[in-house]
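Heads up, there are several structures right after this.
Throughout, read-outs are computed from the coordinates displayed, never taken from laboratory work. Since this is a predicted model, take the numbers as computed values, not measurements.
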Structure I
């Protein structure tokens, strides 16, 4: 087992719209930014300011509120109405020096966390200004604190100390995004995609996900990667059994035109994300074929449904499982899913192909090709791909100091293969190990294990994936 060139990718699965040339913000644009400042995420603000024209900024506002709409099936946005009412209250209650309360930390805390459980005044304050206060928040639905509560000091201008909980407020504001799959992606013309084109539509794939059936055998896998804004991308792979759908000849290859789709339902029964895409999958020597999709999800437990059907929508199947989506926004050492790949291919000219069956696995200038199954044959030569996030940087050297090791062990036995340890010197690091010829391995079940050691933070994390080798 050998190690190849590093694959250092932090994937940006949320497309930021617009080039650098953008019209200046007008009075209405600036008012919108002020109005939503308490819940506006930093990446959203950057995207808004980069948009090319007024029409795109109007569309952005529609998408902004749809991302926070608790029920897209109703004509009204219940959260927007609740927000506007609360904003009007805090604008008056916490107005300081002529500045509306929603533009300071007192107002933002009230909008995001609600009223504090306890308020204690500190000192007498200055004429015309508020008396400094200490606010106490205790655990509440959706928000828990270390030790069961948190205290925050607010000065006479309703400001929190720099470097305190201010950064965490952005993470709390992100929890208001209940539809992360509705994002600010760009269309082929480079403009912001309209909200109407982002919302779920009645399609054969949507109908199949709502009323699952199994017209043929289907396997599915869910894998996780961190994206640029600290969120989690879920990469779904479906693999259909040999002969599941009729194939056709194209360029000397057998292919199948399919629709691949995914849905994630949270513990309350609400669909948290969905996606569908058309693609042309290549049929393998054994008659099977696979395709992939991706979606954005908040950390938590979901019922994960993956669907595959022919492009006419007549024949299809759904595979369901329970997934636990990791939280990559904590700043602690985190690991992507350890992936078992068929190949790692350089993209021609480094240009991604959005219509490829495994387009969601395009990272930087490389295309990862997943198997879509963990049952392999002795003729296979898999690759093992990993990524590690948020390794701590040594202040003295300005570099991280870590190590990655990958081993393959027979279940119940000793290691049968070890990759050379790989030094990690950046906060985000990843690579692929392979190809690994399986011809020399006995049939049976094996465990592929990744160990990431962060020497600066003195932390270690492991990731494992089980594979089965058949004759």
Structure II
């Protein structure tokens, strides 16, 4: 292989010794896996947007090779990756990388799980695949010197697919040449248009990770069967960087500290089930509520933020009255209205009834967005709210870094509580006692001899006492 950028990254990804993972990286990766599985399980019961994917898989005869989480069924490897991918972002509750921003594990975990079920690996090897894949996604995002949005693309699924392919390739036993082949095969499939942000009635934003997860597994399976790709799928004359970023990138961001510093340690875990860009505003609104006013006392709401947050507030008419739950999760006005009225913003907050709640809509209509000039607003987890009350008072609060990011992390206890709540909402709910035992197993995954058997055991759990399997 030519000693180019793609080849160097591929060799690192395949040849990295899992025994080199530090305890901190292992812990961070285990937390990401636990959180991701819980969120997928919750979506199986709470998101009707995933139903067409499940129906499609059920209609296709296939060998039962891999687990579809939450539904407790077995499907083909490609089919399981597709449905689990649809589940991964359906509730917008998974981990995030605030600096770019991205969801680096949303398509990665479904692809890795599906692959590990057909080629057994240890827990430590699974952890290495996830940590390496996540690291690549974040580094790709950091390396861009022209944003993908400039070309009309939507970055998270596009970038995430490369990490998903890396993880699946490593678990499938490909060599470095095979990983470059798989990245090439991915490049022939990988796309997500920016129109996903602008069509108010579309639910594609919820299920978007189905496509990169499926594409990653397909690319790896074809590469394993000898389909040759490109020598330079990333940096080539018409490779990834040329096609998606006009060739404008900084390779230093890809290699600085590679193998010694893992960005999975920098992830944020969500306390609220909506776009990470809304979190600072939810937190600010909850803090301002302590001043002791009622929703009807509010005359106007000004939300200040950067360009990332601006996407969540414009166009104002649509964002003040979202039409779908996933659109509501990407709306600062709606999230702020919830935070100013509800005791807490939970998975139950974004339902069809809330979209028609006059009190929420009235508050959302009072919300305006202003572009802030401070550099602090350049990342996704910063925001400021100014409330003007009818008694003449103005209340203001800024959150520089919303709860859940590395300097203000969710504790293991909080992640455990979130996981137990999530799996209780699955299509086949899991009882709290069994969920707690699973948490301990995941947080000690490095000691498991069969990662897939351990991680998919949650899908075999008996239903908790209560209602039968949920229907959409």
Structure III
């Protein structure tokens, strides 16, 4: 997995490199040279090319000055502007009017606050020129990806040593365009935050001696009018490694109506209105030892008896669990079952909240730093937390975290969360450790959205249909390139 370092960690890595004998001036020369080489690639040549470079006061600006000199030495017409000297707006407009490329070297990943004055003017004026950002687009917070005011929209970004969180979360991710990480001789050191690449993904496989119960998964969910949710999760689990999937639904009528395909249905005790009854917990726990993974939550509803059953199952289930949807709401009023689960030494649960569910579980809205929020909830619940959204974060109680970049805006539609629950359950059932299953499941989920080929018209069942070809491609280590925002 590729490391991701915060601005503070990057500053410390800089200090270690300098302390180990690499002069700061050498690091600046390497960084500036990398910027110049990338600029040449974007330009596609040197003849009659013109570049505008805008430099700030810090190391980011120093990189820009080096890049200016390197490009000028290659015969490119370069006009360099220094924020410290004040900008001549007329000259800048003329230069940008004939430029083939602008290089934003104003502010680096340590930037906080809002661009104003000359820097805000630059952000406005470069919007019509192909732009290369140095380390991060100016105006983007390097820790959170937030932009609180005027901001540079880059076509491409060169960053050094490792990715920064601000390049992984919106709007910073879209503002950065295509990102390339360049090695300039700085070791980022140990870090507990990474991004997943295709080579890191756990993919389902079966051994010659396996049978259907070698990777059995139980999906518990459903209520009146909501049986489709657990069935989608069940189908996704079957496509993701679970050879035997049982969908446990409230009431004999619901189970009978849902039967008739490769998913086995089981009736659980139900209330008069078709909700899971409180005594369903005992039925689930009676023979749950047969299963290698249990998912609970899709379509359950919020009946008081249902919520009581959820809490009992979570506290006592001996199999790894994926907890989603209304099962999360059952825990939001009482986190004790998760803590009891951990204290008993049971396998960790995987919580999969979206922003609203996170707020109910944590008792507060998601803050600016999504990684910190996911880690905090993981520590409090002693569970693995998969915080959904653009730049999904998977965090473990020990602080290890992964950011998933293989996502898609098309996933913001009903039912896709149920499919994700099923994918993760299928991977766990087939032998993946819970943390690896959560991270890999998010990756597969995003790739399937792209493979489906339906764009923003995606519906949840498209994801299930796309899973076989998606997994086949990933087994061949064929990745699904990240989509970057196009300049308006």
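Largest in Rg/Rh (Cα atoms, Kirkwood Rh), for residues 342-389 alone among the labelled structures I, II, III is structure II.
Computing helix-only ellipticity at 222 nm (-39500 (n - 2.57) for each DSSP H run of 4 or more, over all residues; to 500) across structures I, II, III gives -4500 for structure I.
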